[in-house]
Each structure stands twice: as structure tokens, then as C-alpha cells.
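Presented below are the structures under discussion, each in the form of C-alpha cells.
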Structure P
Amino acid sequence: MNLVIQGEDVGTPDLKRLHALARGQAIERVSSTAFRITGADPATREAVAAHCASARLDWGFVAAGRSLRDFGLLAMDMDSTLIAIECIDEIADFAGRKAEVAAVTASAMRGEIDWPESLRQRVAALAGLEESALERVYTERLRFNPGAERLVAAARRAGVKTLLVSGGFTYFTDRVRERLALDYAYSNVLVVEAGRLAGRTTGALVDAQGKAAHVARLKGELGLERDRVLAIGDGANDLPMMAEAGTSIAYHAKPVVKAKADYALDFTGLDGVLNLFPEA
């Protein structure tokens with residue numbers, strides 16, 4: 001196995017210590033922010049994890065030779081994963097209820113409360129808000145997380161299909177899909193009546209099981225085995241989707257997600273995926 005170490009500042013003393021801890025062979029530079037320790041022993045993961053946590057470094061044991069081209073589908077959550085905001089919290093800000101809604105969002109992402117019920121509560125809090133608030137959130141507040149555009153572009157070059165599957169709203173996923181030229185995007189539909197949000201959604205709910213169902217369906221349609229699916233998420237409602245994938249990555253995620261993911265990126269951007277799985 002190779003041990004990939006990455007972060008904003010990977011110091012030489014940390015690399016030497018990790019090389020010794022992992023019983024590695026050579027140290028190779030992967031990029032300006034990442035290094036590879038070849039011949040590493042995965043049995044040392046607890047010691048590696050402890051050192052990396054204290055040094056604020058991301059790490060991952062990866063089979064030698066694995067690349068982005070090994071995958072056929074990249075499935076991604078949107079809010080707080082591909083983008084840097086929770087759209088529903090920002091919409092609620094225009095209704096003067098951001099703190100209230102954000103508290104429910106955070107609890108749901110930690111897996112503490114029923115997610116579908118949490119969405120109903122949060123959407124109901126938006127009732128009566130002018131539809132124009134959606135455009136303001138999109139143009140004024142929506143930003144991609146670091147490395148998002150680079151990751152998606154690399155997936156496209158590698159021939160990997162890209163899926164955006166979100167518990168948020170189609171108003172945003174449709175626009176993000178168009179901007180990044182994603183292959184698929186699924187989310188919830190907000191009901192608008194007379195130019196104002198009605199406080200409810202319509203159609204099948206894209207909740208945790210809904211996300212997983214979209215990944216499972218596309219696996220079948222694309223003829224992919226589980227090991228050719230890569231999924232990235234941050235909240236508890238992403239866990240069933242991530243379980244459909246052979247490889248899962250927790251991005252700046254809640255502890256419950258990090259505990260079950262194959263890899264975690266806590267200190268690097270989404271392009272950290274490309275240090276784990278290079279294009280070639």
C-alpha cells in the first residue's frame with residue numbers, strides 16, 4: 001500500500017516521522033501539497049491517524065497503482081460538500097430565521113433527528129418568502145469549495161460520470177449541474193405559488209434513501225460494479241449513498257460520517273481526492 005499524506009503545510013519532520021511509523025520505503029512528492037510513502041503497512045493506521053490529527057494532515061492508505069480512471073461514477077453531495085454553504089440556511093436568512101433553521105440543519109447532519117421531518121420543518125419556515133430570495137442566494141452566496149472545479153474537470157477527462165445528489169433543492173442543483181457540466185443532478189422541488197415559497201416540496205423526497213437509490217440505479221444503468229463508484233459527502237444523510245460506493249470520502253464531515261468513510265479530507269480541498277487517486 002501507499003500512504004498519501006496531504007495538507008496545507010506538510011513539514012519534513014512530519015514526513016520523516018510518518019515514514020517511520022508506517023514502516024514505509026520511499027517518499028515521493030505527489031503535488032505541492034501532498035506526498036506518497038510507498039510500501040506502507042496499513043496495520044499502522046492508528047499510529048498514523050494519531051500523528052496526522054495532531055499535525056493537521058489528511059492521510060489515506062491507497063493500493064499502489066489506483067487512479068481516477070478506475071472509477072466509472074463519482075457521486076457527490078452538494079451543500080457543504082461541493083459548495084461551501086447550506087442553501088436552506090441562507091434562504092432562511094432572508095426570512096429572518098437563519099439561526100433557527102441552521103440549528104435544525106446541523107442536528108440533522110449529525111444524525112440526531114429524523115432527516116425528512118427536519119426538512120419539512122425547515123421548508124415550512126420559508127413559507128411566504130419571495131422566490132427572488134433563491135436567486136440572491138445563488139448569485140450572492142453560493143461558492144464552490146476549494147478544488148471542486150478541478151476535481152470535476154479531472155473526472156470528465158478520465159471518463160468518469162458525475163452525479164450531484166442533494167437533499168437541497170433543484171433550483172440550485174440544476175444551476176450547479178450546468179455550470180460544472182455534470183452528467184446527472186437530483187434534488188427536491190420547492191413549491192412556489194404566486195411568486196412566493198409555499199413552505200413545502202413536491203415529488204419524491206431526495207432524502208438519505210433517495211440519494212442511495214439514485215446511486216444504485218445509475219450503477220445498474222451504467223453497468224458498474226460497486227468498486228467502480230466513488231462517493232463524497234459530509235452529513236449523516238449521505239451515509240446510505242456512500243454505502244452504495246466501493247470507495248467513500250468524508251469531506252470536512254461530521255464525526256458519524258468520518259467514522260464510516262474509507263477516507264476523510266479535513267484539511268485539504270476537494271482536489272485532495274486527486275492526490276489519493278491521480279488522473280493517470
Structure Q
Amino acid sequence: MTLIQHKDEQVRFQQQVENAREYVLPFIEKELRITADTAVLDIGCGDGGVLLPFLQKGCTCTGIELDRQKSEFATQFLSDFVSNGKVEIVNQNIYEEKALERFAGRFDLIILKDVIEHIPDQERFIPYLKKFLKPGGYVYFGFPPWYMPHGGHQQVCKNKLLTMLPWFHLLPKPLYKGILKMSGEYDEVIRELLEIKDTGISIERFERIVQKSGYTIPLKTFYLVNPIYQYKFGVKPRKQIPVISAIPYFRDFVTTCVYYLIKRD
């Protein structure tokens with residue numbers, strides 16, 4: 001079932017804006033006051049919607065996006081802020097030496113919204129982010145834990161049954177791939193879902209990497225119902241029950257979204 005936001009960039013942009021304004025920004029501001037002096041880097045910024053609420057608070061922002069088409073949409077949607085120099089959208093790989101030369105030590109806040117679960121070698125990537133932060137800077141992560149019912153992003157499937165089938169992404173890769181092929185999924189979709197199977201990240205592994213990398217975790221929130229579902233499906237967000245949030249491993253299977261704010265020394 002292809003959702004409207006998968007094919008309509010304007011709808012996708014507006015959903016990003018509303019979710020960031022109502023949930024992401026207030027979460028971050030519990031720990032970090034966002035002002036016109038705050039320098040923000042959004043890695044994997046997509047169409048740029050997450051940046052808009054920060055720009056409206058006067059922040060100077062940079063968005064980095066590997067997908068050229070999405071970076072062009074972001075430049076278009078944020079054109080007023082691009083023209084006045086408040087935001088720069090860069091079509092570049094964050095690992096490129098040129099990116100490090102331009103942006104090292106510049107940012108108070110880095111944002112990764114629904115991005116970390118797509119990035120290979122998170123053990124290398126998460127500590128690498130320190131290079132772009134000012135001392136005492138923060139990184140925000142929002143992502144679906146891999147073991148949650150639809151952690152495999154199967155909502156992109158065209159087969160309606162597969163979009164609703166929970167946890168089947170946890171099957172062994174050959175069986176998972178076989179089911180996708182037999183269901184008539186496009187090769188591009190199968191490739192995307194198998195890549196996510198390789199890069200999906202659990203709550204436990206994320207916290208281990210963060211702690212090993214020398215960050216602290218001043219703030220985190222777990223959701224039973226992901227806030228973005230409000231805009232995609234009309235379902236009211238709901239935070240996870242605290243006792244469930246405290247149970248390692250089990251919480252991964254019943255938590256559809258986590259927000260973390262981590263801090264470098």
C-alpha cells in the first residue's frame with residue numbers, strides 16, 4: 001500500500017513540519033533552549049520539513065541530503081530561508097572530506113530524524129558526529145526500533161497484507177526475500193527492505209554505541225504509538241508505559257518510536 005506521502009513531496013514536507021513543530025522541537029527544548037544563536041545540522045534532511053520550525057525560531061541551519069531530488073525539493077520548499085542565508089541545503093555525503101572541512105565543530109545541535117536506521121556501520125557513524133559538534137553540543141535521534149512490529153518499513157510494500165503484517169521482517173533473510181518476491185514486490189522495494197534489514201537498530205544496541213562513544217544521554221522518550229502516525233494515519237500518539245520502557249529487549253518489540261537527545265563532552 002503506497003501512502004500518499006511516498007509519492008507527494010508536498011504532503012511529505014508538511015507532515016515533517018507538523019511533527020517537528022509539535023513533538024521534535026518541544027522534546028529537544030526540555031534540555032536545550034533553541035534560539036537564534038543555535039546552529040543546527042540536519043543529516044538526511046530529506047525534503048527539509050524538520051528544519052522549518054527551527055528556521056522559524058531564527059536558527060541558522062544546514063541540511064545534508066544524499067538524494068539529489070530530495071535536496072532540490074528542500075531547496076525549493078525552504079527557498080525564502082535559502083535566499084536570506086539562514087539555511088544551506090547540501091547534496092553531499094557526510095563522510096566526504098569536503099564536508100568535514102566545511103562543517104567541523106560548527107553546530108550546537110545535529111538532527112537525525114528517521115535516518116540512523118538507514119545508515120550502515122553505526123558504530124563508526126555515531127562517534128564520527130562529534131567532529132561536527134561544538135563542545136557540549138547535542139545530537140537528536142528519532143527512529144523506529146528494529147524489532148517493533150513494522151521496524152522493517154514494510155509499509156512501503158504494494159501488497160496490502162504485507163503492509164499490515166507485523167514482525168515478518170524478522171524472518172531469516174532468504175525467507176524474507178522469498179516472501180517479498182512471491183508477493184510481487186518491485187525489485188527496488190525488495191532491495192530497500194533488505195538494506196534496512198542490514199542497518200536496522202535496536203534500543204539496546206543504540207544505547208551501547210552511544211555510551212561506548214563517550215556521549216551522555218540526558219533525555220529520552222519512548223512511544224507506544226509514533227507521533228508521525230498522527231499525520232500519516234490519523235492515530236493519536238501515545239507514550240510507552242514507563243514500566244515497559246524499563247524492560248530491556250521486550251520494549252523493542254512493542255515500542256514504535258524512540259526519541260533520544262545525547263550530549264558530547
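Taken together, the values in this text are just the output of simple stated rules run on the coordinates, not laboratory data. These numbers come from a predicted model, not from an experiment. Cβ atoms are built from the backbone, for glycine too; each structure is taken alone.
If we compute mean count of other Cβ atoms within 10 Å over residues 161-168 for structures P, Q, which one ends up with the highest value?
Evaluating mean count of other Cβ atoms within 10 Å over residues 161-168 on every structure, the highest lands on P.
For distance in nm of label points 7 Å out along Cα→Cβ at positions 177 and 241, find whichever of P, Q sits highest and give me its label.
Top value of distance in nm of label points 7 Å out along Cα→Cβ at positions 177 and 241, among P, Q, belongs to structure Q.
Something else: Relative contact order in percent (Cα under 8 Å, 6 or more apart) computed as 22: which structure among P, Q?
For relative contact order in percent (Cα under 8 Å, 6 or more apart), the value 22 is produced by structure P.
Using Rg/Rh (Cα atoms, Kirkwood Rh), for residues 97-192 alone as the calculated read-out, with 1.12 as its value, let me know the right label among P, Q.
Q
Sticking with this one: Using distance in nm of label points 7 Å out along Cα→Cβ at positions 17 and 249, single out the structure from P, Q with the greatest value.
Answer by largest value of distance in nm of label points 7 Å out along Cα→Cβ at positions 17 and 249: Q.
One of P, Q was used to calculate distance in nm of label points 7 Å out along Cα→Cβ at positions 113 and 257, giving 1.8; which?
Going through each structure in turn, the value belongs to P.
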